[in-house]
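> As structure tokens, here come the structures.
Nothing in this text is a laboratory measurement; each read-out follows from the coordinates by a stated rule. Every value quoted in this text rests on a predicted model; they were computed, and no experiment measured them. Cβ atoms are built from the backbone, for glycine too; each structure is taken alone.
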Structure I
């Protein structure tokens, strides 16, 4: 998710550069909306950014203010109608919305909005619920409207909003999803991660505070924080640090690559093993594997080659596509690993359906032993706040013991990073992380029966 206000510039072009940097956060669809003399234009398309934007598409989205989005669906199917940014009309004119997160009371909100304002819903996403709520909320200014909506939206929401006159960035009161601000030569930018600011040649200024609303217009940057949001603590998703964020992004003042190296080192202390080589499952586990090797004294090696033209399989919307992606994604190097006892570092095991493929690849390439080490604790609970982690019935660690998982994967041994070890590492300058997928301690009340397709039925 990206927002740009750059005076005298074609901001959609700058926004698309930021979206390329954030491709790892969503692969299903992409889009850009821009404001030009009071009119908002939008272009969206299915697939990767390079597929959604063809020759000339960005050129037609004119204006010095723009927002953009890459979609990873957590509510609503993967189809063109659900691509973002979404545009709705309200009391203060048109509004474009890009949303990262998940609104867990979206179905109830949708019913209330339809009853109160008779809104016409065109999609099956919680993001459209957010858009209509903001567009119709009482208030003379957009911050007033956002502050009206905040306590009514339960869950996670980092937002980039576009009005005819401003770009607005919003972070939910618990700061569950990341959002940062950067300075351009001729304006300002907001993004989900600092790596996008780097690619846009924006100077990172700071992360938005939980509950903060930042308005960027021709008069500059204006900020306000909702109520006591900052004093109520923070619950940043720890999975951002384990997997989602790019290793070159900075959160809480810490480089993700360095944090993941520390996770790997802690994993080596908790689960040492006598081995010949440490390899990571590229690319998301490479940093942790380097840390494991450094701490253990076992040499690091590149034993798997990743096909760069296959995207992130974790965020694929269907299991069949995830399985096919893993088979196409990796290729072992027998000359490196044949006859070797391997420590194989992975970032997480969720459903347990793809890990056996990787272990089998290494066995067939001649590995003498395969010892799995996971730099996340066992995932036992679904995420309802912006990560599509399946149902509890599908989560392997919720239904099997660690020895049973080891046997299923075909590994010689299996060790997970402990919750305490992880949380001791990640507590940074501000502290406060959501670890509900490991512990079941959700920062907000959740509906355990909530499903990704709940609004599909409402739309039908």
Structure II
């Protein structure tokens, strides 16, 4: 994604396992996190419960690096474990803010991993500080953990239920005690969360691709507003009160965030992206010699465009696969510099050719501008851009780190002006209705706030600035 790669960042990935056997559950979580690495590359952590104790290990960087040199082997065997890969939407990118959050409270030892973003973090934090709570981090996930503890009388499920009545925003949580794994999804279901099973384990994960990584069979999605408790008695759950009539899952999960081999709310991410490419070809055709995607997330849509249009799919951009997603870098300077080593034009494929470039979205425009320049320098005769989502016109505070209008090229430019700014020959976007139609097989409705300004919560309730608690 142009600038979702380079400019939107997402939230995080969460994974948990409850095993009927005392064994190396940390390794299961590690494989799950590896499959979810695309959701966050700043930090990774795993916590394990064993014999009424809890231990954890966290570090900055990719899961493979954090748990290298024996760190994974040092985690004990146990019955329950949770893990987290992070992209920061609240709180700075530093080890102190890595998850899971682990502490001892009214419910004994407890760990929390969170995917999403609260919009009333400061208010809740101030309330807790007034009650003499002490915070070690600047992340909303610790606020959730402390709130659960504060409202519990020793029954963690009661604490979760009471805390969730106060939380506003997006949250997919995996929580563990020494004898329970608990999965929680916010009442709108903004962020995905699913349940899987093996012969001996129950697992929960942000995406089904992580279930596949540990050979777990998909059981079901966690429902919006559901609290799922997994223990030695099996799986049991309850629903929060006042769940909205319509779920509002973030549609960017289909556009960009999820891995294309995942199934979200009963519908294939791959199918949605391929359909997006086909719709672009049907509705916004242009004469060209080849069609290509910005690797890797737009390649599926580019193949859909090629199939529908009859224009051959040819790789125009080579990707260095050892560089992370530019979109999920913690600040703009790092994102822009990382593009130079991330991607290169395939000169032999595009010289003297009219090129169609497919991408998921354009946020600030900086990455796509560089790509257009890169293609022209490599000899492309024409560069036409087709985008698999509508113009992003509004900020998002629910887990995507675009928090001000000044970050958005689409907030103050129309399609023609964006085209001119990027230096392209043409730029066309899917409409909102067209994008929704690509996900017509999903068992959910969507949050479209970044496109149309219609959010699950009234705009005046949103706190801005991911560093608000620094």
Structure III
């Protein structure tokens, strides 16, 4: 029998709410569509009022609900405000697991990848917990905390933002023993106005750092001194450690080698050599690996050699630069590099450099969606991708989104270019263009629709694979029946 994550009495005590009846839950969900039997359904309100989905949640097997008004279909905890109740529950989860070593990660780029790498390391070390996907916002952080089992030994949480003042309260919730900024770059400029403001906001991840905790920073950053000063203003007795290529970095990247399919990263951690191998391509993965190893080692007591060994073989999750083969209806296959989860100028350049390093037996095709939330510099930043795009030696560039028009204008006289305002209008182009042996990169901001294009191409390919299996089975049957 699965151990209860929370009982109704614990939920009531943590949130200050009232239980309509006794119950216990084995998980927590905010979405009735993906809820598992035994979950607590948290009726958050966003575009829709979550209370409207309580009946569906109970029908799906919810064991209880966290609500701000009574609902029908099952027992519930009644609180004044559901998000505040979830936040209180997250803090209670942290407090009931005092033995848990907690790491918090933020940054303009790389934070989800580094978080996933640390999670892999922690899973090898003991009872681990981590933020799912990119659950890093006002509900994602408390939800991730509230899901943490009471016997957790190691945990890593991703913390994000889009406007000023969002990171500090999320760090305070987590109260990390080690906190990290992966990199400062031009992302979310629309909400913060300058890269300096982004650095200051990201440095607020140290707001909740426990006394004597660990500040982890990119040694090679132009903002290192600024980040360090702000970190120590939050926690003056913190220990500061850095990762990077510079000789003074505590964890130094010495070399990166790739065969176009995977890579090997050589490092030095305080005069001890380390090597790890990743199923990923692009020099930026070397820095991600260094950040993850330092994050896992900083104050956890885990040996660096064991940490590097645990990271060995890491492959990015879907949408983060993974390579896959798609069958074509006309025969043959293309290699899809799906890096469509998100994009900003820094991550776009890194993805393009990684794409250029991959072997290709056919044509190189780029399908890029616009980069969002980069403010008044959007036109210049998109146009500025022209040289990195051309450096990949593409045979064709396909662009989507109004923001991509400046790049299309820079490229149209230099390389075959297709530009559409809507990403959904690219689907027919792609299906008509793709040929056996092509190497295709999909990249764009999450809202640009490039991820949906990747899914539609997968569905197209899977339909082709199903047809081939059916035809093969029918041919076999005909062969058996032949006289």
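> Check the numbers for distance in nm of label points 7 Å out along Cα→Cβ at positions 29 and 141 across I, II, III and tell me which is largest.
Values: I: 3.3; II: 1.1; III: 2.6.
Once distance in nm of label points 7 Å out along Cα→Cβ at positions 29 and 141 is tallied for I, II, III, the winner is I.
> In addition: Assign the value 22, 18, 9, calculated as semi-axes √(5λ) of the Cα gyration tensor in Å, for residues 45-108 alone, to the correct structure from I, II, III. Spell out each step's value before the answer.
Values: I: 22, 18, 9; II: 21, 17, 8; III: 28, 15, 12.
Going through each structure in turn, the value belongs to I.
> Using relative contact order in percent (Cα under 8 Å, 6 or more apart) as the calculated read-out, with 10 as its value, let me know the right label among I, II, III.
Values: I: 14; II: 18; III: 10.
Working through the options, I get structure III.
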